[in-house]
Structure I
């Protein structure tokens, strides 16, 4: 089987979308399948091309056995809805004009959404080449933008919903990353027989426990400190201002240090707010590559996984929580719903209400004052991920869905 994956994001970019596709691709290669990825030139989240790449219409490369086809898109920093949308839209024509004609012998296409435009490229290719199209739903578009208040125009919302359901109808199979997403689609009229849940997980061979890197500790002045880490997007979804409020409540504890690592539309305002609050227990750092992410997970005594306090986020499962637990680092999840239930079952996490700085401060203090609990939670978390959320097992489950899609398409 030759699998064609269409995604706006891919390695070496950091973040959940690229990690999911890269890890699954590696597992599929081990199982004897071929994988091609149709994607952009790497620039997320800064809007700057990664070293080693240049602006051009098309480029082919092999990354660890995966054939990667990169095409031009409008590149912009991760800020400003209109500019970001233009960057997303530009994926579709460039994919069809440049990358697609270099991808021979595809047996099945996977369109990973967001964005819709990557899913549309996969859907068109499936129709054109008469192969099944599988739509992967990682976020509920456009519903999430409506909940966040980004989209308010009823006409635009309706148009996007019509596009969403057109893609669902064309898809031979739909893969969601949470069971809550699956139930939401069923409630909205999508046949349950075509929807399967393949959650995110972690490559347990890559995300392994390791000693805190002494060099990084010394570089950041964190010797003998209790490190509370947030690493990832600094956007409207994460409610990071709540972490600053928590840092303010714990400012008197000189050994507790908060690290923010990453980039996003809210970062400049967060830095400004931390300065206004005169917080001496907070550091902001630039985004880092995957290897450095591992070092930061090892450096941390506890990692934070927050989401905004809105109803739709109860259906989300932040993928980073599996990587963190696989590293045997405890998690404090400020989440609800399916993510909260998973973290509570794991034994490797504490769960607090989203956007509740007092509850978050109490949870951090609990771990700070009970270091033995930190070690026990770390061990429990890794064991839980190995048993339930290994990328290898999830990739095998995904292949079963792809084989089912091919059989159904041929018989349809």
Structure II
């Protein structure tokens, strides 16, 4: 018997029959949510239009803004600031350099907003200055996906030397061009050196020959593909919320759906707001984390709503807000255990993880907190408000059906 009592105490986070007041303080919690939501929206605006060092709504990862991630392994210890300075002097002013992998090794992840050795300024100059070469007009200018080949198509054939001299005049050096030739009579193919080769050359020029041991990984995403991924990421969030709303409508009834959807939007906005405030990198992995948070929050809300529905049928004589408060108390132990488990696992990932794993864990840390909070303090109060409206309409209809007809309304004049 003693062992059973000890086990029971061990597993009970919240004592049975506890009656903490949640619903009575609803206005304070909703007020806090409104402040956090407004702060998130304002911070996103400030990032884009006020804080010059940021310049974007969010710190878009390579997935969204386009660019390249290059893993550079150095032969000896190199100060990260010297790497940044070397890249900035070479024209990569937006380069982001972070330590990667084993701390005992000299590996760095370099992120640049380019997919080609030609800068945006050079690319723009090529489009403008080479639109007309002699009596030939430029019809199309295309890049390969990796940015290593440039195709110039004219309406008339030209001598290859004319194209080469025009590129040199625009600052395209011999080090940047690996080959040149005709694809057909009017299309000219310029083969550029790889971005990794160009970065390696610049780093070894500034840091010494042999400073770079290897560049084992290069990932690039074009600007158009990045914009499309932004659209697809937004669509995935919208579709997930719509499908959840349909599920809730079938699982419960229309009174339960709006609270769930508002809670999910609340969780997504505040989590994204946390990335706007901290300016951590927002990538496809972060979108996956936000979708995970939405699913986690919905699961927690469904557990609370299930208990509310059971207790509402059992205690018909009680006020509905008291039933909701009791149901939250009854599910509180389960909510805390589930949320704490997820939170501490992702907290460990946040502390000891690196790169996108840490960003994913940060999103989960924020999302678990706001998701648990919204199930209690956002979804439940909205349910109470809708239930009051529903019952008020029912009473009104009942009163109208019981009201005796006036003599003027009697069709037989009785």
Structure III
């Protein structure tokens, strides 16, 4: 959108807003169609201005209207900048939006999900990527790892973030490297959508090392086994890295094997924390856990379960009003309590510890870790690694762990 054009483009007819009951009063502008997953919080006074954008209003007309209401000194420049930003996000009915819509429809119709982290978090060059992942796996001595794990907890933090992070990936993956599994069930944190407690994808996952196939037959069986419609949410998966990073590792680690994945994003547990309830008390939640287990058994799959999530996210970058570094020792102690609950295979204790503190440390692995323990009910766990990434320039930190279950 060129803001020097005479006629201002219109706001899309299908854009919605909800009013926040707070002072000063504000609105959340959002796209219910999901073409853009960004929600904007704006002053409520912007609503009548946006309603003026009907596609027929000239720029000079808008200036005249606003200056007649608020005076000749009214500065309209911030509004023009806002309109440009809205257009960039896809809120305006312009060529930009129509291009986004075409790209999204193409994605939804495709059977393959393209990678979003290739060329950034990890190399898009297959040879360079293999070297990068070999280096990752070298960060923990495989001889010190008990083989034969049936499930693992690993981070989904950037592959370029320090040796502690790489070791937290490596140790659990060493524990499954001798497995003859033909299915990897991956529970990943949902950062970009929360339409349900479990959000499945039917797409294969493209990686620089080749496509990772999704077990659509198993997905169909789960649909049949559940006595309600499960949630297939391809939009939630589109820009999500938590499962993608595991598919890259699996394709590298088991490159000679014909395996399948079941990609599941675990929705936020915030509603359970607010309601002081427990996911295991939710009948639908437990029925999906049961349907997954029954369907795997019925189709005689040999699974490994993976929970992809980090622990805490604290500091300025994550909305806290304090720097992370002075809190790192406190955070380590609190994280250790959570790790002990995971080690002892006590998902309820793990959830209750986080709920008791109102998730003040923002544990993004809460729902995938909990779901993993509920579905596998392990007999033994081995904790291998804990680490913190102290992002000093952002006054923020992320913590993570690597655990295997037997």
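Read the figures in this text as sums done on the coordinates, not as results from a lab. Model, not experiment: these values are computed from the prediction. Cβ atoms are built from the backbone, for glycine too; each structure is taken alone.
Can you rank I, II, III by distance in nm of label points 7 Å out along Cα→Cβ at positions 45 and 229 and just name the one with the largest value?
III
I, II, III: which one has semi-axes √(5λ) of the Cα gyration tensor in Å, as calculated, at 60, 31, 15?
Clearly, the read-out refers to II.
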